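Every number here is computed from the coordinates shown, using simple stated rules; none is lab data. Being a predicted model, the structure only gives us computed values, none of them experimental. Cβ atoms are built from the backbone, for glycine too; each structure is taken alone.
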Structure P
């Protein structure tokens, strides 16, 4: 088992025991945003040559501003002391996956060249729910390379209903 999954599992168990699964998720999501949106800060945190005390102080400031539970603070300090700060984002991603499983959610990315109507979203939601028996959480992204139709990514599976793909399949089917 991956080390980041073990840390996430331990954190999830603590959150579950304390009835704080949602709170931990909110704080971890915000922490992930801080780390991924501020490249200079993130590079400082994962730099193996940077002073550990300075890293801990910087992380403490963030955790204090978030008013995060002490367990999240303790985990971050433990990771920095053990020179494992490079897996912080991986731990958060693993926790997110556990959270989604716990809540019966599945993430779905929709790529399309046009705005999807509420009716179309309802159809997608019904189909995904029927296939995976989980409630889909959509991220819709515009992709100008798509002529028409849409591409859907659910988990590791990609469903490509774009016109470009249909044309390729048709072309391949009539080749001799």
Structure Q
């Protein structure tokens, strides 16, 4: 199965609020399989549809117990605070200490249309919140103060320019040595 290129900072799809998935079918399952390939190659533990140019509300992930999909997810409860050094496949090579809720309760659907309900803590909780941000058009840069965001954007633009890594849709995946 062929993986998909991961979209990076500067690609407009990453700033759009994704639309709900209407049909859970074989096409969606195939796309999820390709997204999982991309996620494992990167490597990462989660990948949202907008990160591969699809503005739909679902993401794939593997928190150590095998590949999974969450469709039309919604965080219904959150509690506490937890700070952690967080990176992103769409903001490659960079990370920041980000404060997020420590525990969440997230619901959604699986590829068979079954309802899924997960209570997560710390890193697992952060994984779901991070992917939800992508579905809402947010990047890690949105959590930074103005000075940090300005410096991060400058570095990212330089990486993109050095690699000549743009096309009609905007920046594509950045490769690091």
Original post:
The value 12.3 for Kirkwood radius over Cα pairs in Å, for residues 86-125 alone was derived from one model only; which of P, Q is it?
Top reply: Q
Subject >> Structure responsible for 184, with volume of the Cα convex hull per residue in Å³ calculated and labels P, Q on offer >> reply: P
**OP:** Identify the structure, out of P, Q, from whose coordinates distance in nm of label points 7 Å out along Cα→Cβ at positions 14 and 30 was calculated to give 2.8.
**Re:** Q
Subject >> At a computed 20 (relative contact order in percent (Cα under 8 Å, 6 or more apart)), which of P, Q >> reply: P
**OP:** Identify which of structures P, Q gives the largest calculated value of volume of the Cα convex hull per residue in Å³, for residues 22-117 alone.
**Re:** P
Original post:
Of the structures labelled P, Q, which one yields -9000 when helix-only ellipticity at 222 nm (-39500 (n - 2.57) for each DSSP H run of 4 or more, over all residues; to 500) is computed from its coordinates?
Top reply: Q
Subject >> volume of the Cα convex hull per residue in Å³, for residues 62-101 alone - highest-scoring structure of P, Q >> reply: Q
